[in-house]
Structure I
């Protein structure tokens, strides 16, 4: 076997290198971003998933578990234990619809609404922790939103 053949084989298999995998890069970034959030969210007794639930509810309060799950790309089985924890902390309530008992509505409590004022600093603290400027941060978010659109069509 010639060295040229070896080089051709190496090039052919470059796409199988871990560092060339989009999925791996996104996985590592996601895992590490969530790790960066931990010290920022600990003072509020929130995990990352608890935080994104609260973000969604601060945008739209009093919504069904189904609607919340669709917004967060989480299924009911994943969402329910998280909601129970937030309810135990006094941030939300879960109430069955009187019209259709299959629907459970999630609502912010006063404490949950007040948390929004306290947590306003979290996004800025994360950007500081990442040490990226605001413009690059916005561009990155826009690129990820485009990717989300492609993947969810």
Structure II
């Protein structure tokens, strides 16, 4: 165990989050997402897991350490509901609240059509699959930066 690290973040997930650079993307996906086959095409080439938790809980863990690129752009995409790009299922509403809390302000998600989401996922750094069973619990996050502390002089 480590202090101040969410216990949901296992070694593989922490390594991926730490290794990512500015503007790299990572997917947090539900249990129905074709994670293994798509993950083989990502930078890491393997599926990462945060098992037995919802997408909402996994996003809380990831956003406890991952800076988002929100100062420049919307930096979390959500998989669109087929046939209704504006609909946001409960899981997406919950995740939006987690994003807003992590950012300390409103940081709306953008929508990505389902098959376009699969293509973007192939270009991601990694895919984290959760135990989420609700449909459309899939998100694409863009990593931001952490500014230096003024006293560090960097």
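Any read-out appearing in this document is the output of simple, stated calculations on the displayed coordinates, not a laboratory observation. Just so it is clear, the structure is predicted and the values come from calculations on it, not from any experiment. Cβ atoms are built from the backbone, for glycine too; each structure is taken alone.
Comparing Kirkwood radius over Cα pairs in Å, for residues 94-133 alone across structures I, II, which is largest? Provide the component values of the computation, followed by the final result.
Working: I: 12.9; II: 12.2.
Evaluating Kirkwood radius over Cα pairs in Å, for residues 94-133 alone on every structure, the highest lands on I.
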*Which of the displayed structures (I, II) returns the greatest value of volume of the Cα convex hull per residue in Å³ on calculation?*
I
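From which structure (I, II) was helix-only ellipticity at 222 nm (-39500 (n - 2.57) for each DSSP H run of 4 or more, over all residues; to 500) calculated, if the value obtained is -20500?
Details: I: -20500; II: -8500.
Here the read-out was taken from I.
Tell me which of I, II gives 5.2 when you compute distance in nm of label points 7 Å out along Cα→Cβ at positions 14 and 118.
Details: I: 5.2; II: 3.5.
Structure I accounts for this read-out.
Can you tell which of I, II yields 44 when relative contact order in percent (Cα under 8 Å, 6 or more apart) is derived from it?
On the way: I: 18; II: 44.
Label of the originating structure: II.
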*asked:* Comparing I, II, where is mean count of other Cβ atoms within 10 Å over residues 30-37 highest?
replied: II
*For structures I, II, calculate Kirkwood radius over Cα pairs in Å, for residues 62-101 alone and state which one comes out highest.*
II
